[in-house]
1. When helix-only ellipticity at 222 nm (-39500 (n - 2.57) for each DSSP H run of 4 or more, over all residues; to 500) is computed for each of 1, 2, which one produces -7500?
2. Given a computed value of 17 for relative contact order in percent (Cα under 8 Å, 6 or more apart), which structure among 1, 2 does it belong to?
Structure 1
Amino acid sequence: MKLISWNIDSLNAALTSDSARALLSRAVVEDLTKHGADVIAIQETKLSSQGPTKKHLAILESYFPDYTIVWRSSVEPARKGYAGTMFLYKKELSPIVTYPEIQAPTTMDAEGRIITLEFDQYFITQVYTPNAGDGLKRLEERQVWDEKYADYLADLDAQKPVLATGDYNVAHKEIDLANPNSNRRSPGFTDEERAGFTNLLDRGFTDTFRLIHGDVPDVYSWWAQRSHTSKINNTGWRIDYWLTSNRLADKVLKSEMIDSGARQDHTPILLEIDL
């Protein structure tokens with residue numbers, strides 16, 4: 001199987017805007033069509049509670065005519081047009097689709113952050129992990145989320161093997177960001193968030209990028225938009241992951257970033273696995 005995950009940072013903007021950034025986003029979408037992935041996971045769709053419009057669906061279907069589309073948006077009492085996730089999977093696949101809640105704090109369960117596809121022999125699940133926020137104002141809630149999410153993945157893994165992906169909003173180790181020393185208390189690199197990710201892996205999961213590539217440095221999945229030179233200088237973070245149950249690790253063939261050109265923010269990530 002070939003699988004792709006990407007935090008798109010606004011599906012509407014990527015599909016309908018004529019801004020310079022949107023044009024770069026559409027170039028990435030066009031590139032993804034060439035991969036022929038079996039499953040594509042999309043995070044941070046930022047759609048309304050009603051999900052994609054007819055226009056959005058028509059555009060998506062023009063790019064991906066052979067795919068079924070399922071989605072989950074933020075709903076009240078959570079913020080409107082916030083977070084959100086989507087799966088596209090080839091029409092010949094017929095998974096059971098679930099939209100789990102994990103008893104997360106505040107409005108996190110209403111923010112459209114997890115979708116799971118259940119197949120006969122395995123699960124594919126995606127997540128858009130809550131950010132700890134400016135000033136780490138959401139760090140305590142984020143720690144609870146990490147515990148609840150680890151419990152959820154472990155529960156899935158007890159039933160059948162799991163492929164888990166998404167924007168986990170954490171650089172796990174110093175090698176996973178360009179400037180660890182100056183980001184010790186930055187959202188996404190606090191000791192608390194890193195420990196939460198360690199705990200997740202310790203529950204029986206493998207970071208497939210490090211499995212394949214070892215301690216290769218300077219490979220990232222996100223570059224800050226606020227810095228015009230972040231991509232040019234490769235001052236990035238690796239915060240997007242493909243994880244597998246440990247018992248599937250030896251079946252991983254490829255785990256890597258997909259080049260998104262000059263576009264900053266997230267780049268898509270690819271997993272190839274022999275299932």
Structure 2
Amino acid sequence: MRIFDPHIHMTSRTTDDYRAMYDAGVRALVEPSFWLGQPRTSPASFFDYFDALLGWEPFRAAQYGIAHHCALALNPKEANDPRCTPVLDALPRYLLKDSVVAVGEIGYDSMTPAEDSALAAQLQLAADHGLPALVHTPHRDKQAGLRRTLDAVRASDLAPELVLLDHLNETTAPAALDSGCWAGFSVYPDTKMDEDRMVAVLRRHGTDRVLVNSAADWGRSDPLKTRKVADAMLEAGFDEDDVDKVLWRNPVAFYAQSGRLQLDPAAPAPLHEGNSVLRGGE
């Protein structure tokens with residue numbers, strides 16, 4: 001079984017997670033930039049973070065046989081902080097990097113005017129750079145958030161087939177799929193979706209343009225949720241081709257629209273003096 005996790009925050013995870021993910025079948029992932037749990041106080045902290053997503057994390061993932069890509073953006077929560085908004089001016093130079101396969105996470109957190117402005121600006125950046133957009137739909141008041149998101153997408157120059165609407169659930173899936181966008185579902189302990197609910201959504205709506213992710217981060221989360229959804233699909237009567245479509249071919253098709261997807265990780269160099277993570281050599 002091959003798995004592509006289209007939304008996971010490996011900066012928050014350990015090397016043991018990479019090993020377990022590989023053993024579970026994960027061979028590729030996309031790590032979108034997001035809020036780190038504590039407010040950033042300047043654009044410079046974003047740039048260090050972006051550099052880590054472009055360099056350190058692909059390097060770390062490759063040591064465990066996983067191809068790492070990223071999506072870069074000013075996230076919705078921090079779009080409300082004027083100390084952070086200058087990041088929007090610097091994003092174009094980062095969006096030129098080879099391993100950036102989307103603009104994201106963008107979208108809504110509290111649905112403020114500042115978030116409206118940041119979303120519109122970053123949808124335009126995606127259109128200008130020929131990149132897909134990974135859009136975070138809000139965790140609160142999801143129906144209103146989706147409507148506002150779709151209004152922003154329709155007002156933008158970005159085609160709906162280049163938009164992945166994430167963190168959907170049973171109530172927002174129909175409108176998201178009807179819009180022509182791709183539909184993303186985060187499977188997460190206690191909150192968001194679980195495996196059984198995900199299987200029910202697939203039974204109702206089918207497997208076209210549907211992506212499943214773990215959204216694993218610094219909270220209580222599980223980087224193996226993609227594999228658990230795959231197993232639940234098989235137990236529910238879906239066949240191996242269905243699983244491969246949802247867990248591999250669909251995310252590949254979406255992010256391949258960037259023209260930058262590379263599914264073979266770089267071969268890792270030998271470890272230095274037995275260290276568990278290569279720290280560089282001569």
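1. 1
2. Answer for the origin of the read-out: 1.
All of the numbers you see were taken from the coordinates with simple rules; none came from a lab. What you see is a predicted model, and the numbers here were worked out from it, not measured in a lab.
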